[in-house]
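Take a look at the structures listed below.
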Structure 1
Amino acid sequence: MDAEFKTSDQKEQLRIIKSLDMACFIFELKNNAWRDFENNDYEPVWEKINELLDYHKIDIDELID
């Protein structure tokens, strides 16, 4: 897939450039970070994170190979 984006909006440029970094962060948070907290009662936090991902229609597996 080829795509070309043209914008003079600096914020929009950063959003495009940093999108992979954000996807990698979300992947790490969702799939790995919970292990650091598994001995604590953070289940409501993880439920909220997953709820927000669903609400915003973010399927991290779709974005990360």
Structure 2
Amino acid sequence: MRPLSKAELEQLQRWFRLSTAKRLRAMLEARALAMGIIRGRLRRQHPELSQREINMLVLEEISRRER
């Protein structure tokens, strides 16, 4: 594992200065953004699928990545 750069260390310091609530909000917003990006890509790849089917594919993709 490579050592962290000065910029990365500064970012971590800013992150740890945030309250727990603000860190949680940032993580939830990042998760929503990632899911939206995945959902948009799947919708472009499968325009024939319903929103429910797209949502199922999103969940399947996320569960595959967590393994």
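What the table shows:
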read-out	value
Given -27500 for helix-only ellipticity at 222 nm (-39500 (n - 2.57) for each DSSP H run of 4 or more, over all residues; to 500), calculated: source structure among 1, 2	2
Comparison of 1, 2 - label where Rg/Rh (Cα atoms, Kirkwood Rh) is highest	2
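Every number in this text was worked out from the coordinates using simple rules, so none of it is lab data. Quick caveat: nothing in here was measured; it's all calculated off a predicted structure.
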